[in-house]
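In C-alpha cells below, several structures.
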Structure 1
Amino acid sequence: MMRQLSLTSLGSILLFSLLSVVNCSNSESTKGQYALTFWSANNPHEVEHAQELVKQWNQSHPNELVKYQPIPEGRSSEEVMLAAIVGNTTPDIYSNIWPGVVQKYVDAGVLARLDTFPDFDSLYTSRLPATLHNQFKSKDGGIYQMPWKGNPVVLQYNKGMFDEAGVQAPLNTYKQFFAAAKKITKDLDGDGYFDRWMMDVDINVEWWHRWFDFYPFYLAASGGKSLLGPDETVIFDSDAGLSSFSFFHKGFGEGYFPNAFFQGDVFLQQKVAVHLAGPYNIAHIERFKPKGFEYGFMPIPVPEGYSGKPYTYGDPKSIGIFRSGENPEIAWDFVKFYVSKHSDERLLEITNQMPLRKNLLADSVFADYFDNNPRYKFFARMIPNIVGVDNSIYVQEIFDIISQEFDAACIQGAKSPDEGIHDAAERCRYLIKREKI
C-alpha cells in the first residue's frame, strides 16, 4: 500500500502532522450509537447540504444513525484522506473524492467495490448519462466510486465589453476567438501597455490549475479524449494537444492574456472580457457584480475543422465507501439516499452544483429550480459531454509535468508549442515506464 500511496510525494512530516489531526477529529466517530461516520467537503454550502441530509437520514433511521463531520482542515482534502488511510482512521463514507485518486485507493485496497452490491447497476445506469458510464471504471473493470456531482468548465463573458467591441457570442472557433481578442484587448491610458485583455489565465504552475485552461481546451479539441489511452499509453501529444498549446502560446504572445497576478476578480473589475469558470461562479457574480453588469456563457472554442459535440472538463466528485467500516450494507443504503432525486434537488438549491444525472432539464423534480435559475440550464445541458480524468495512479504527476511545460511553452514562450507538448508527453512516458519497472 505504501509504495502506491508514495506517488503523492508527501513528506513524512506533513503526513504525520495530518495523521494527528485526523486521529483527533475522528477519535469519537466509532463510539456510542452511531452505525456510520460520514465526511463531506468543508466548504460552507456543502456542509449545509450534508447537515440537512444527515439530519433527515437520522430521523428516518434511528437504529442506523450517521455521525457527520466535514473533512478536517489540511493543505488539500487528498492529503488529509491519505493521512486517514495510513492511520486507519478513514470514515465509512466520504462524498468529495476526486476521481484522479481513486485508482491509488483501489490499489491500496481501501475502497469497497460498489458494483458488488446487487442494485448498483440499476442505480448507476438509471442515474448517470450513458456517455459517462465508462469514465469511472477502474483498471480491473470494477467501480469503486459513485459519481455524484460536477461543475462543467466553460467560458463566461462580459456582454457589455462584447457589445462595445462589436463582438457576437458564442465564439465557436479559435479564429473567431482571436478576431474578438484583437478588438477587445486595448491600451486604455496610452502608456504603451495593455490594461484590458481578452481572457485571464491563472499563471500559477501548480498542477491543478491546468483543469481551468489547457485541459478543457484539449478535451474540446480532441472530442472528449483524455490524456491516456489503453494500457496507460500517453496520447495527448496529438493534433488536439498541439492545438491547445498553440492557442495559449498565441494568447500570451500577442498580449491577449495578461502574464501577471492580480488582486481581486478581474472579470468583475472588467479588466478581462472572458473567464473560465463553472456554475458555482454565478452566485459570486450575482453577489458582487457592479450595477448594469451583464454576462453570459459559451462552450470552449475549438480549432477550425472540428465537428462534434462541445466537450469540457467536468470537475467531477464521487462518493466512496471505505472497507474499514463495519456496516457496508448500511453505508450503501446511505449512499443511495445521498444520490436520490430529493438529495440532488437539494444539492442544486443549496450549492448550485450539478448532480451527475441524466435528463436534468426534462425531469419535473428539478423543474422549479431551473425555472427560477435559468442561467444554470446551460451547465445542465453540458453534463452528458463532460470528461473527468484518467483512472491512473500517475494522473497527478502527469498534470504536474504538463503544467511545467505549459508554463515554459505557453506562458513564458521559452520553447515552441510543438516542443512543449512533445516534451510533456515524453516526460510522462518516462514517468510511467520508470514506475512500472
Structure 2
Amino acid sequence: MTQIDVAKKGKYTKEMIEVARVEGVSKEYIRKNIEEGKIVIPANLKHTIRKICGIGKGLRTKINVNIGTSPDKVDKKLELKKLKVAVKYGTDTIMDLSTGGDLDDIRRFIIKNSDVPVGTVPIYQAAIEAAKRKKSIVNMTKEDIFETIEKHLKDGVDFITVHCGVTLESVERLKKEGRITNVVSRGGSFIIEWMICNNRENPLYTDFDLLLEMARKYDVTLSLGDGLRPGSIIDASDRAQVQELIILGELAQRALSNGVQVMIEGPGHVPINQIKANVLLQKRLCHSAPFYVLGPIVTDIAPGYDHITSAIGGSIAGSYGADFLCYVTPSEHLGLPDIEDVKEGTIASKIASHVADIGKGIKSAIELDKNMSKYRRLLDWKNQQKYAIDPYIIKKYRKSVKRYKDTCTMCGEYCAMKKVSKYLNS
C-alpha cells in the first residue's frame, strides 16, 4: 500500500510518524495532509532512507541538490564527493541528472550511497540511449520511455520528474506567443522534438494511467515537471507556462485519486514582482499540491552568481507557500558544477529555505535565530557555530583571530555588546 492508501484508512506509516517527529507536528496532521495531497513523503518501497523528509503544507521548506555526470565529465568518485558535500551542508534530497557514462551504474551507485531521498529524470536516459542505438532521439518509442522509467523505479529511486504537461496544445501556445529563450528544459526539449518529428502526442500524457500504475507499485512520488518553464524573466508567466500548469493540476488530481503522491515543478526565471502570483496560481490550480520551484532566478544578468539570484527568488517563493527549492550553483548557465559550486549552491539554497520558513512563521526556524542572537550577545562563539547554517566558516574566521579572543576584529575593544551589557545587567 502507498502512503496515500494508508492515510485514507486513517492509519499511520513509520514514515509519517518520523516526519511528524522531525517537524514537531502531530502524526494526524501529516496523515490528513497526505490524504489530501498537500504533503508528500518521497520514499520508494525498495529504498531504505536514513533521513526521511516530508514536503508540503506547514512543514519546513526543503531543498534539493542536483548532481550527475555529463558527456564531457564522467567520474563516479567526484559525484560521490558532491553527494557528501551536499548532505554535509543540509540538503534534504538529491537528484541524479547524469547524461554521460554508464547511467544505470551511476544511478545505482548514488542510490546506494545516499542518506537522503534520490530523484531522477528518466527521459534523459531514454532519449540518450535512443540517440545511441537508433541514431536519433526522434526514433525513441513509447516502450523505450516506460521501460526506462520502470528500471529507475526498480532501482529504488524515490521521486522522478516526468514532463506530462508538455503536449501538442501547450507547445502550440508557445509557438503562437513566442519567447526570447523558447524552451530551456532538457527533458521538455526531448519530448517536443519527439512530438513534432513524429506528429504524435506526448506518451507521458496519453499514457498517464500506465505511469500511475508503475509509480503506485513502488510508491514513488511523481514530480510533474515544467518542461515549458521560462528561461528568462521576460518570458515568465506566459500562456505556455500557464497552460502546462493547468494540465499538471488536472493530472495531480488523477494521481491523488489513484493513491500516487505528486508534487508540481515550477518556474524557472521569474521577476521578483511576479513570484507571489506564480505561487498562488499554482496552489489554486493544483489544489495545494506541494510546489517544487527551480530557483526561481530573479534576474538574468548575473551569470556566476546565480546561487544568489535564486536564493533571493527562493526565499520569496517559499515565504508565499512554495514547499521545495531546487538549488542553483554559481556555474548555472556556464558549466558542470564542481565540488565548490555544489557547496556554495547548497548553502545559498539552505539560507533561502530558512528565510522562507521565518516568513511562513515556522516556530523552529524562528527559534534558531533567537538562539543565535542570544549567543551573539554573550559573545559565545562555540554555541554560535551550533546554530549556524555553516558552522565551519565561523570556525575558520575565529581561528585567524589573534588579539581579540572574546570579540570580533571589526570592533575589538569597542564591541558594542560587550560595552553595554555590563550596564544593562545582561
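Quick notes
- Read-out relative contact order in percent (Cα under 8 Å, 6 or more apart), computed value 25, structure in 1, 2: 1
- Source structure (of 1, 2) for distance in nm of label points 7 Å out along Cα→Cβ at positions 228 and 292, computed value 5.2: 1
- Which entry (1, 2) yields the derived value 3.8 for distance in nm of label points 7 Å out along Cα→Cβ at positions 108 and 380: 1
- If distance in nm of label points 7 Å out along Cα→Cβ at positions 308 and 332 is computed and equals 3.6, the structure in 1, 2: 1
- Given 3.8 for distance in nm of label points 7 Å out along Cα→Cβ at positions 148 and 396, calculated: source structure among 1, 2: 2
- Structures 1, 2 were shown, and helix-only ellipticity at 222 nm (-39500 (n - 2.57) for each DSSP H run of 4 or more, over all residues; to 500) at -12000 was computed from 1.
- Source structure (of 1, 2) for Cα extents along the principal axes in Å, for residues 60-163 alone, computed value 58, 36, 35: 1
FYI, it's all coordinate maths here, none of it is from the lab. This structure is a prediction, so every number in the text was calculated from the model and none was measured. Cβ atoms are built from the backbone, for glycine too; each structure is taken alone.
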